[in-house]
Structure P
Amino acid sequence: MDVLIIMILSSISLGAFFLIFFLISLYSGQFDDYESPGIRILIDDFEKN
């Protein structure tokens, strides 16, 4: 029973760590991409059947 409590607490703390890491990278502008929309129009889609 003690192992179950340890596993639950470790999974919650690991999830909280990754959530905090994601939010920090989101607010610091890690996922801002201004170049791809301009280049995406130049890529041809030849795979349509």
Structure Q
Amino acid sequence: MMPVVHCPKCGKDHDLNQDVLIAQSNQNVIYRCDSCGFEVKDIQTSKG
């Protein structure tokens, strides 16, 4: 079963895939909601 990500803006649930969470080479992670376009950049991870 695929993990689910909940959008804090519109409240919709999305399967966790490469379109929802994007990992960049500089350790930044970006969350993007396909339903409403909400985006969060520079999400802190355990790697920094």
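If helix-only ellipticity at 222 nm (-39500 (n - 2.57) for each DSSP H run of 4 or more, over all residues; to 500) comes out at 0 when worked out from the coordinates, which of P, Q was used?
Q
Assign the value 12.2, calculated as mean count of other Cβ atoms within 10 Å over residues 3-10, to the correct structure from P, Q. Source structure: Q. Structures P, Q were shown, and Kirkwood radius over Cα pairs in Å at 14.8 was computed from P.
Where a number appears in this text, it was derived from the coordinates with a stated rule and is not lab data. Fair warning: this is a prediction, and the values are worked out from it, not measured in the lab. Cβ atoms are built from the backbone, for glycine too; each structure is taken alone.
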